[in-house]
Structures are given as C-alpha cells and as structure tokens.
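Take a look at the structures below.
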Structure P
Amino acid sequence: MVKAAPKLKAITDKEIGETRHEAVLSCGMRLLVAPRPGFTKKVAFVVADYGSTDSSWFRYGKRVVVPNGIAHFLEHQLFKKSHGDLSDVFSERGAYCNAHTSHTQTAYYFECTERFDANLDTLLELALTPYFDRKLVDTERDIIIQEINQYRDHAGWVGFQQLLESLYAAHPIRIDIAGTAETVSAVTPELLALCHGTFYHPSNLTLLVTGDFKPAQVLKLAEALSAKWAPGTPPPGITRERPIEPVPVGKPRAERRMFISRPRLLMGFKDAVMPQGDALTRRDLVSTIALDAMFSRESEAYERLYNLRLVGADFGAGYQAESGFGYAVIGGETSDPAALETELLKLIHEARSAGIDARAIERKRRKVFGRYLRAFNDPESTAYAYLGSIGQRSELFDIPEMLQSVTAREVNERINDLLVPTNYAASVLLPQGA
C-alpha cells in the first residue's frame, strides 16, 4: 500500500495575523514552517525532544541508565562525521551553525542568506547520521571536561547550579547539564549510539524553518532530504522515567566560596506539581507577570533594595517552566547576602498580604504581550518563540487569548502559591578569604 504524501496544514493566530504551516514528513519528523516574507536571513532548527534529564528510561520494557551529561556529549559528537567536522562545511558556505542542550531539548541550527538547500541537507545529515569513532569520542571527551572545569570558575553558573541542587531532591534537573568529569569519562561510543538510536528517531524530532519561503517548497525539499538521511526504522518503544519530587525543597541553604569580588545571593521557589501543555504556558505567563510586577527596575521593591545598597545592575527575578518542572529565581550580586535575603522575605510577605496593585499588573501584562508580538519581527526571534512552545508542548498562538484573560486576582493568587516563605532555597557565593 502506497503511503499518502504529507500535506501542509495552515494554523493562524487571527489576533495578530500570523500563520504557520505544519506537516508530518513520511519519515515521521514534524515539519513547522513560519514564513517571514521580505527577510534575507533564513533559519532552520532540528529539535530533539531529548535533554539532560533523560538519563534513565525503559526501552521495550527494559530499564536503561546512562551517564549524566551524555545528551550534551551527543550534541558535541554529532558534528563529527567520517568525512570531517560539519561545522566547517557550514562555514565554507558562509552559514553560521551552533547547537545547545537544555534539560529537556537538544537543538541544532544554522542561519544563512544563501545556499539554504545545501545547508538544510547538512543539518539533517548532522542530526540523523550517527558516527561515533572511538578516537574522536575520546578527543571530544577531553574538550567537554575542559568546558566543565571552565564553568566551575563562572560565578553565575555555579550559583545557579548550586540553587537547582538545593531546590530539587530527586528530579534530574538538579544535575548539571554537562555532567561531571567522572560521568563524562564513562561515556562510550556504544552508549552514544544507544542514545542516538533511542531519541534521534525522526518521530522524536521537529524541523523548524523560518524565513522568506513558500511553505510548499519547504515541504518538498524537507521530504526529499529527510528521506535521504532518515534510518527507515520504526520508532523505538520508550517510556521516560521521572522520580517523584517531594514538595519541600531538597536543602534550604548552600554556600560556597569563590574568587569573586562581591557576594551573590539567589533565592529559589519550586513548583513541585506542574501542569502540562497550555496550562503550563499560562502558569509561566502569570508567574512572569507577578515577578516582574514585584521586582522589575520600575518597582518600589527594587527602589527600596537599591537605596539600601543591597542590589546592583544584575539583580532580577524570573520564572522558568518546561515540561515537568518550574521554579522562580530572585537575586544577584549584593554587598550583604543575609540582609538582602531578609529584605526579600519582607517584600514577599507584604505582597502576599496586601497583593500587587492592579495597575502595575496591567502594565506588566501589556509588556509580556509586547514581547510576544516582537517575537515575530525577524526569523531568529520567531524560531526561538516556537522553540519555547515546543519545550512546553503548548500552542504558541494561544498566548494572546491567555494574556487577555489574566486578572490581577490570578496574579496575586500565583504569588501566594509560588512564593511560599517557608519553602525556598538560598544559594550564596562568598569571596574567597573574606
């Protein structure tokens, strides 16, 4: 029986007149095309639904455990092929390429103004064709260990990672994305091949394309190129494993001394039970509005902290949510971590008791909506907006309606639900020898 050719489906956000086009290619890969007429820059991503938290799973009913950091290792290794490093191929064509691994995703991409077809061919070759030569793997291992050691001297990263290790007791988000020198040393070509065969099947990948394209032409090209590189095997039967995360934080406080000029404080508040899909995106939006209203540069709280000389230019607050976890982070460099922590707890108590002014919330709601609109200004911003919705498994075009329905009461309820003063973790970095 001949399989029907894939067809594009147009999906429109009538609120802003934005349309994307989707299809499932014959190999099983999802195709998402977001046209940006009039732009010379073209961007393409291959996104794997696979990140650092996928360190154990069941494949055909058998439990598999791999070393921490292997998803990041695999990201590095996929650029290496028998005929050379594919980064050089992109560069020779004048294209910029890169990749990144998060807790839940691995993404490979290029940006170019010409030779898009050839670059897309190389991008799909990169993602779909494994080549794990033992000598190249050993060389890359040394590079990754050097990278891990360099991050140990980066105060921002150390403080943030220390916070995640304190917030979470069981969830693998507490583990550094790159792993450790010890876990990376345990990675073998065979394990890399196992992870690639499990998580880089086309059915677990999304091809995201933005630029001045006719969607039908992109579909035709993607169908031909994916057929060239896809393995032609059925999807592996996998079930991801996630430990049950307790509601309380894992450890309320962690301190470390480093060679830094000023101390740093990060306070984290964990959402232990997370919704999925659009409900997750709504929680993200409402939490972002709440934290921005409370702690942005325009807030009374920031002015108070600044006048007390407790915060500087890098102070901020934000919320991060992906499938399976969410948390708020507040802090930055400070002259006195203990005093800043005390003041932040006072401000949180005041906000929980009296609420945030509805006018401030409305300003922040409009600010978030403006940020959503700006995401469609150029191909790169558009691609990253879709990348976020892929990570949350939600519908990007539902955001305008969500934002319109956000109320001051909902935002204040979120403050009370999230910023629980008896359930937070503090990550403190102090100058060495102080």
Structure Q
Amino acid sequence: MTITRFAPSPTGFLHVGNLRTALINYLVAKKDNGEFILRLDDTDPVRSKPIYVDQIKRDLEWLGLEWDRVETQSSRIDRYNEAALDLKKQDKLYQAFETSVELELKRKKQLSMGLPPVYDRSALKITTEKLKTREGTQTGYWRFLLNLSRTEWQDGILSLISIDTKSVSDPVLIRKDGQFLYTLASVVDDIDMKITHVVRGADHVTNTATQIQIMEALGKVAPSFSHHSLLTGPGGEALSKRLGTLALKDLKLAGIEPMAILSHLSKIGTSNTTDLQTSISDLIQDFDLTKFGSSPTKFDIKDLTPLTAKYLKTLSYEDIKKDLDLFGVEKKIQKTFWSIAKENINCKSDIEDWWRICSKGPTPIISEADKEFVALAIKMLPVEPFDENTWSSWTKEVRNKTDRSGKNLYLPLRKALTGKEYGPDMSTFMPLLKSIQ
C-alpha cells in the first residue's frame, strides 16, 4: 500500500509553498487508495506552538485534505535515542565541538582556496584523551559519518539522481542541547511508519542523499523519492519574500475558494494546463506525478481569482443557500438572486455587495456630463415593483425623450442604478431592486 506523509514544522502558518507539497503527497497516496499521514515536526520546544498546530489542521480541513492519522515527533524522542545509539555503536555518529564562528572561518578559508566548503572532519582527529577532556568541559554536537561515494536513486520526477557525497558535509543530527534535527527524525519516522513515497521540494535533493545513507546504516531500504520544482513569485523572485501574503489563512480571508487553490497547485509545474476541478475526487483521478518538471515554477496569486469565480459559477442554489442566509438575502428571491449574482462575482463576499444594491440601493456613479440626463430618466421610472419588461420599456421612453442611444443611453443608467459599470442583464436584475435613490 502506498503511504505518504506531510511533515510541516508548527513554527508558522501554512503557505502555498508547503501546501503544494502536502497536496502532491496526498494525491500520490489517494491515487493508489493509500494512506496519508500528517506528521508534525515539533521537536523544537521553543518555536513549535499549539496555535500553529491548530491552524495547520484547520487549513487542511478547509481545503478538504483529510489525513488518515496524526503523528507528532515530540512523542517519539525515545525512538530517536534508540536510532542514535545504534549509529554510535557502528561509529557512524561522532561528536564535534567547533563553534559556529570556527566553522565559518573554515568555510571562508576553503572558499578562498577554491575548495568546496565541506566540513573537514577534524573532530575525528581528536585523540581519545583530548576527547575525554573536552567532554568534561564542553557539550558537543553529533555528526553522521557519510560514506564518501556516490549515492544514487531513481527520482520520480527528476529521473536518475547521483550525488557525490565527497562534496557534502557530514550532517549534524543532534544539536548541543540534545535536540534531534529533522534529518534523523525524518528517517526514523519514515522507517517506522513504513512510508513508501516521499515527495518534497528540489531543495531537499542533497538532503535525500544523506538520508538514504542513514537509512542504509539503520539496515532499511529507502522509500521512493520525488523532488518537485520550487515555486517562485510571478517575476521569478524567491517566494519566501512574499510568504506574508500567501498564508492559507490569508487566502481564505481574501475569499479564494479551496478548489481554486487545489486545482492550480495540482497543475502548475506540470506539462498540463491549469483547469478547474470541482471536487477532490476529480483531482485524484486527474493526477499524474510524472507530468511535473524540474524548472522553477512561477506562482501568481492573481491566477486564483478567475478560478474562484469560475468555481462559484458551478455552485447550485443548494450549495450556496447557507451563504445567502448569512448575507441576509430574502429567502423568497434567493434562487433568482443567485442565478444572477453568481455570474457577476469573484468571491463569496461579493454576494453582500450585490444584495446591498438590491435591498438598499447603490452608491450611484454619475458623471457631471450625465447629471441632467440621469435626473430626467429617474423621474421617468415606472412605479415599483419592477418586472422583466421594466428596463426595455423605460429605456425606450428615455431614448425617445432624450435622443440618446447605445452606450450613451444604457451605461449612465446602469451606473446610476447599480453603482457599477458592469453587471448582469438589467432586464433580469431590475425586478430585484428594492430601492432606487
């Protein structure tokens, strides 16, 4: 059975970048009727917050991405200790004591000599006597001893990947304060939870090589790895610079619909065009991991607005009834109102605006050149209530009276009655108007 996981760190809010990873892992699992695990990387006791855990869950629930179970890394510390002890017995974990300043000086020296800034393993050269002395006075951190060879795997997106680990520093797995870092915790979790497929960003490619070696050291076979392209801003800029506006909670507040987000993120970076899907099951059926490419993928929040508008047009009266009630739309005209409004909104909050126009009247838009014309036309309006013939009969009389026609006739009247330059067919809309100012 296919088993995937999404392992966010609850140190901040979900944004479109890590949501894309979650979505792809979800679709990989569900395409094969498999299991999708929400695994919270909460081993950092300072930065991990319950507020972020709760929001991550709410965001995924809002999107309809249901997990099969939740795991927390903070509850698995004993298991990581076991794995670390195993690696120490194999001499695959060694203690190092350099400070960040010392390491930075080494990197600068290597770069100045034209060498790759790779850790020089000087900690392995410490004599047993000196090591004991340091352990008595200093707290060290623990590095994994890489095999200095090529690590290869058949990537589900990038094809054959081969990493020369001679160009990679031995990764730190345990900090000085004893905190287990992602690299080890993730490996142990993937082993214990029988993860079959790991899909993540292309920035993890080198990390994957080290994790494969750690898995092999623990006597396990690595899962299938796939690395999708990274998202950039519309101009190719790093998306990280704009994440403050791309949190899922903010997109929700902006009125973007879940299926617009999911439809877009399931296709950008692939060879397929982005089409609106109206259900999760359609997303699953249409999903194909092999269609994803390796080139950086541009993401523009503006692309979500037309998809949201398109999605809203697919909603029936029964689908939207609760929202109409929420915005106070009179029950007796809700069906008619929705049949008209859904063709003229970009998000659900626009419903409120159109209902305000119907029930309380608009804020008219009248140019100085049209003031006399509009004033005359309003005086010629028939007595309410209006019907489907009101617009045509009224504008005909106004045309005969003023000699105006075409755009010069209809647009000023539309702007006066609705406060907008665009909108529904006025013949169908006028019967809904309750107040004309």
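Laboratory data are not the source of any read-out in this text; all were calculated from the coordinates shown. None of these values were measured; they are calculated from a predicted model. Cβ atoms are built from the backbone, for glycine too; each structure is taken alone.
For which of P, Q does distance in nm of label points 7 Å out along Cα→Cβ at positions 196 and 340, calculated from the coordinates, equal 5.4? Don't jump to the answer; show the numbers that get you there.
Numbers: P: 4.4; Q: 5.4.
Checking each candidate, the match is Q.
State the single structure among P, Q that was used to calculate mean count of other Cβ atoms within 10 Å over residues 60-67, giving 12.2. Let's see the in-between values first.
Working: P: 12.2; Q: 17.0.
Answer for the origin of the read-out: P.
Out of P, Q, choose the structure whose coordinates give volume of the Cα convex hull per residue in Å³ equal to 158 when calculated.
Numbers: P: 158; Q: 195.
Only one of P, Q returns 158 for volume of the Cα convex hull per residue in Å³, namely P.
Of the structures labelled P, Q, one was used to calculate distance in nm of label points 7 Å out along Cα→Cβ at positions 164 and 284, giving 4.5. Name it. Intermediate values should be presented prior to the final figure.
On the way: P: 1.6; Q: 4.5.
That value comes from structure Q.
For which of the structures P, Q does the calculation of FRET efficiency 1/(1 + (r/R0)^6) of positions 92 and 388 (r between Cβ atoms, R0 = 41 Å, to 0.05) return 0.85? All intermediate terms of the calculation are to be shown ahead of the outcome.
Values: P: 0.85; Q: 0.00.
It must be structure P, since only it matches.
Quick check for you: by FRET efficiency 1/(1 + (r/R0)^6) of positions 36 and 332 (r between Cβ atoms, R0 = 41 Å, to 0.05), which of P, Q is greatest? Please list the in-between numbers first.
Working: P: 0.70; Q: 0.40.
Sorting by FRET efficiency 1/(1 + (r/R0)^6) of positions 36 and 332 (r between Cβ atoms, R0 = 41 Å, to 0.05) in descending order puts P first.
Using the calculated result 13 for relative contact order in percent (Cα under 8 Å, 6 or more apart), pick out the matching structure from P, Q. Provide the component values of the computation, followed by the final result.
Details: P: 22; Q: 13.
It traces back to Q.
Matching task: 5.6 is the computed value of distance in nm of label points 7 Å out along Cα→Cβ at positions 12 and 252. Pick the structure from P, Q. Write down the numbers at each step before the final one.
Values: P: 5.6; Q: 1.9.
It traces back to P.
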